[in-house]
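Structures incoming, each one as structure tokens.
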Structure I
Amino acid sequence: MDPAYFSAFAALAGSAIGGLTSLGASWLSQHVQYRAQEQTREVTRRQDLYKSFIEESSRWYADACMHEKVDISNLVGLWALVSRMRVLSSPKVVESADAVVRVIIETYRAPNMTLDELEKLLDPDATNPLRDFSVACREEFGRE
């Protein structure tokens, strides 16, 4: 074999290997960036969902404390949020959200609260229907 051919072949092989290495590194870098962006987007989506649920359930819990009559159509938004959680969230978060909805419904069934009873709800040691839900959400985000 002619040494000139050997040199040319070695140069071409080196260029091909260098190009493939550069292409592989670029693809891997893009793939890692894409995965990180997708994960960030997923976390943000769940955070927005949990925020909406907390705001909606807080509003309806306060309404349930002051009223005995409920318009079921008002709770549909809350149920829709829980259903979205069934798709996006861990089972523990969904169970906690279901428990919050049950507390709201039970609160509607109970007699209206007096001002003293409402004041007791402001006590940090009082039962907070959203506490378990918040803890479950924090644990879910902590695992990621």
Structure II
Amino acid sequence: MIDGVILKQIKVNADDRGRLAEILRSDDEVFDKFGQVYFTTVYPGVVKAWHFHKLQDDHFCCVHGMIKVGLYDAREGSPTKGQTQEVVMGEHHMVLLRIPKGVYHGFKGLGVKEAIVINVPSVAYNRAQPDEHRLPARTEQIPFDWDSVDR
């Protein structure tokens, strides 16, 4: 696992009325500070990658559909520099994924329906000076395979 990446299991409470799940609380170990809350979607088979932030940590939760998250540690001085990590998450594996600043990340839509990802970054988006540093989804700089592997 990449240093600083945290997976928090989410407890889903279900009854005859529906479901409720707490995604992130201010008293959670993974919580640092609040920037904003937004959602993004990805269509099946589409890859949205790569980028990292210098100022913010991200907290992803996929609440509809399934995604494969790719992580790559390019941080100087990190004990896991150069390592990749894969996390499959979504409605069949409810987790909160904390992605620390400096770790490249992206995700791919799995299955047959649009996936909905909620993010709670620790810093609000700055439209004038975005804290996003990008690479193409398929680059030799990051040794990660977005395609599914038979296991």
Structure III
Amino acid sequence: MKGITSLGHVAVRVNDIDRSLDFYVNALGFEEMFRLHKEDGSLWIVYLRVTDEQYVELFPGGEGNRSPHTEAAGYNHMCFTVDNLDAVIAQLAERGVTLSRARKVAVDRNPQAWVEDPDGNRIELMEISPDCLHVEAIARLRAARR
């Protein structure tokens, strides 16, 4: 559809905002940009910067112990593209973050690895390979539009 330009944010409900901020800010390196509060003064949303135009929103007050399993309807995971997957994995290891799924080359031909936030929300880390299906599909799309 014309007019949609990018994915602006992903909203995640979390159980313990401080524990989640430790993970997203200190382990993944996202910057806290601002907070919104409800009329009663309680915390509503914390905005974390991925890029200047893309954010992760953390909402406190999550229910349950863990994110739904992978086959549940709805949100399944978020994916962050990285410029060097091995370097990112090494940085995460230095920060005490273990992979929930080991590094591999996926069927789309992109190297990937997975981590989970403190609430079990799945996060894919993906390095775009020059010969991946995404790049091939974009090339076909651009050729068809000429």
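None of the figures in this text is laboratory data; all of them are computed from the coordinates on show. What you see is a predicted model; the values in this text were computed from it and never measured.
Which structure, out of I, II, III, was helix-only ellipticity at 222 nm (-39500 (n - 2.57) for each DSSP H run of 4 or more, over all residues; to 500) derived from, given a value of -29000?
I
Using relative contact order in percent (Cα under 8 Å, 6 or more apart), single out the structure from I, II, III with the greatest value.
II
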